[in-house]
Structure I
Amino acid sequence: MANDKQLIMLDYWASMFCMRVKIALAEKGITDYDCRVEDLMNEKKSPLLQEMNPVHKKIPVLIHNGKPICESMIIVEYIDEVWKGECSFLPSDPYQRSQSRFWADYVDKKFYPASLKLWKSKESTERETDG
């Protein structure tokens with residue numbers, strides 16, 4: 001595809017936000033991109049991540065023709081606008097579109113923090129039993 005000449009995704013294997021972007025790319029049939037996995041266990045962020053997302057220094061970041069797009073929902077909407085296809089990710093009706101955005105925001109603000117607590121409590125329990 002002409003629109004994916006230089007497409008790089010800064011990724012982390014366990015991130016639901018990165019998975020959201022990967023699903024969006026797959027749904028649009030975009031498979032030819034450079035996926036660069038960040039080492040988030042390391043305190044020092046990669047120079048590319050620091051340059052492409054200097055405000056938050058977080059993943060995911062989609063770099064399209066040298067221009068960074070940050071935040072998973074913004075990236076998904078960008079993908080939908082740039083790679084128009086047979087279907088759009090969001091409904092055409094403004095009210096239905098607002099409801100879709102509401103539920104995506106809900107997942108980000110409610111589900112993610114809850115799952116993170118579970119993940120950290122499991123790690124804590126494993127450390128206690130291993131030690």
Structure II
Amino acid sequence: MDQHTQPHHEAHPSTASPLAAGLRGRCPRCGQGRLFAGFLTVRPRCEVCGLDFAFIDSGDGPAFFVMSFSGFVVVAAALITEIVWQPPFWLHAALWLPLILLTTLAPLRPLKGLMIALQFRHKAAEGQFGPGEMP
């Protein structure tokens with residue numbers, strides 16, 4: 001494989017913990033360079049070790065896990081509140097809209113970083129069919 005299809009360069013072994021680097025939004029190889037250029041936009045490469053981030057494909061994984069967690073927390077809290085106190089609907093909106101924003105936006109970037117770091121550590125790549133296998 002050439003350098004563009006081989007996502008992990010063996011010349012520079014990983015020295016970073018996937019958990020620490022991912023949650024801090026740092027390079028999964030060196031743990032120093034920044035992973036993100038924006039809120040969720042991944043940089044083209046690490047400014048410290050030069051790792052090409054073209055291999056990154058976290059897909060919808062982080063959003064799925066965040067939505068699952070957030071949905072459980074917010075719906076459970078809203079149901080308990082409704083059963084115990086029966087507040088008016090405007091109070092439900094005032095309570096749960098900020099909680100939805102907090103439980104979805106706050107963990108999204110760290111979770112995406114973690115999934116990218118784990119993808120790097122475990123050398124996860126797009127599946128390829130072997131000889132004689134049909135798609």
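A value of 54, 36, 26 was derived for Cα extents along the principal axes in Å; which structure in I, II was it taken from? So the calculation was done on I.
If helix-only ellipticity at 222 nm (-39500 (n - 2.57) for each DSSP H run of 4 or more, over all residues; to 500) is computed to be -14500, which of I, II is the source?
I
Name the one structure among I, II that relative contact order in percent (Cα under 8 Å, 6 or more apart) of 24 was derived from. Of the options listed, only I reproduces it.
Looking across I, II, the calculation of FRET efficiency 1/(1 + (r/R0)^6) of positions 42 and 114 (r between Cβ atoms, R0 = 30 Å, to 0.05) that yields 0.70 traces back to I.
So distance in nm of label points 7 Å out along Cα→Cβ at positions 50 and 66, computed for just one structure, reads 2.2; which one of I, II is that? Let's see the in-between values first.
Values: I: 2.2; II: 3.3.
Here the read-out was taken from I.
Each value in this text was obtained by applying a stated rule to the coordinates, not by laboratory testing. Keep in mind it's a predicted model, so treat the numbers as computed, not measured. Cβ atoms are built from the backbone, for glycine too; each structure is taken alone.
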